[in-house]
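Asker: Presented below are the structures under discussion, each in the form of structure tokens.
Bear in mind that the values in this text are calculations on the coordinates, not laboratory data. Keep in mind the model is a prediction, meaning the values are calculated, not measured. Cβ atoms are built from the backbone, for glycine too; each structure is taken alone.
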Structure P
Amino acid sequence: MSNDIGTGWAVAGAFLEAFAGQDFAALAECLDPDVHFRALIPPGLVDVTGADDTVGRFRHWFGADTFELVDASVGRVGDRVALSWRVRTSPPGDPTAVKIVEQRLFAAADDRIHSIDLLCSGFQPEQKENRS
């Protein structure tokens, strides 16, 4: 695997688009079947290998809730693709229980993502003055 800048950008964009649309099948297509996924989240470390388990984590966190992508970016740090996003969520049927979560992700990628390191803020109650 090489970290090709052109294809790394393309797969990062596709990953972000799939994430924003809660399209977990498309998210899986961005991942190498043996992707290594590490995440530091409240309450601790997640460390899984494989596209199915990785997508399962995203589905668990974001699959059932009302979901709004508030902000997102794609960049580069050295040979890593860097993605970040802020998401507003609420359980179905309860729009008053709004949570905000921010995640920052660094990935080794060429035509697919081979490894992901993610840092998560946790799902925090959103302050009314912060709503846009």
Structure Q
Amino acid sequence: MKNAQHDLKRLPRSFRKVSFGLLLLTVLFVVLSTTHTLSLDKEISKQITISTLLLSLLLLALTKDKAEDERLQKIRLKAYTASFIYGVTLAIINPLLNLVFDGSFLSDMEVNQLLITMLLFYFIVFQLLKARS
């Protein structure tokens, strides 16, 4: 039986530059739209910002490290798992917290916010586990 870790395909390291380039473009877009240099609708501007931020974080999460080995793949898998559990827990707890503090059970967290926090949580856990091992 094939080892499942070898089935995890990673993007080439060159995608790291693409990801940081997209991240830089996102920051530039935010600066230009907040200074009203670009005259776009606020909702369109928000959607473009969130979409490019999500894409750059996803590309960064799927890109190989310099020395990708089995140890790093195990760490990455643990970080993915922790991030998924964090996201599900946040999706369950957030409406309950809103009920307690706002009096409404409706959650104001959008899917985009959940995905961004999950990816950021993944990066934090991945770096902590990598530094610890």
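Asker: Between P, Q, which one scores greatest on distance in nm of label points 7 Å out along Cα→Cβ at positions 39 and 95?
Answerer: That would be structure Q.
Asker: If FRET efficiency 1/(1 + (r/R0)^6) of positions 71 and 103 (r between Cβ atoms, R0 = 30 Å, to 0.05) is computed to be 1.00, which of P, Q is the source? Mind dumping the intermediate values first?
Answerer: Numbers: P: 1.00; Q: 0.05.
Only structure P yields this read-out.
Asker: helix-only ellipticity at 222 nm (-39500 (n - 2.57) for each DSSP H run of 4 or more, over all residues; to 500) computed as -8000: which structure among P, Q?
Answerer: Checking each candidate, the match is P.
Asker: P, Q: which one has P(r) over Cα pairs in 10 Å bins from 0, in percent, as calculated, at 13, 45, 32, 9, 1?
Answerer: This figure was derived from P.
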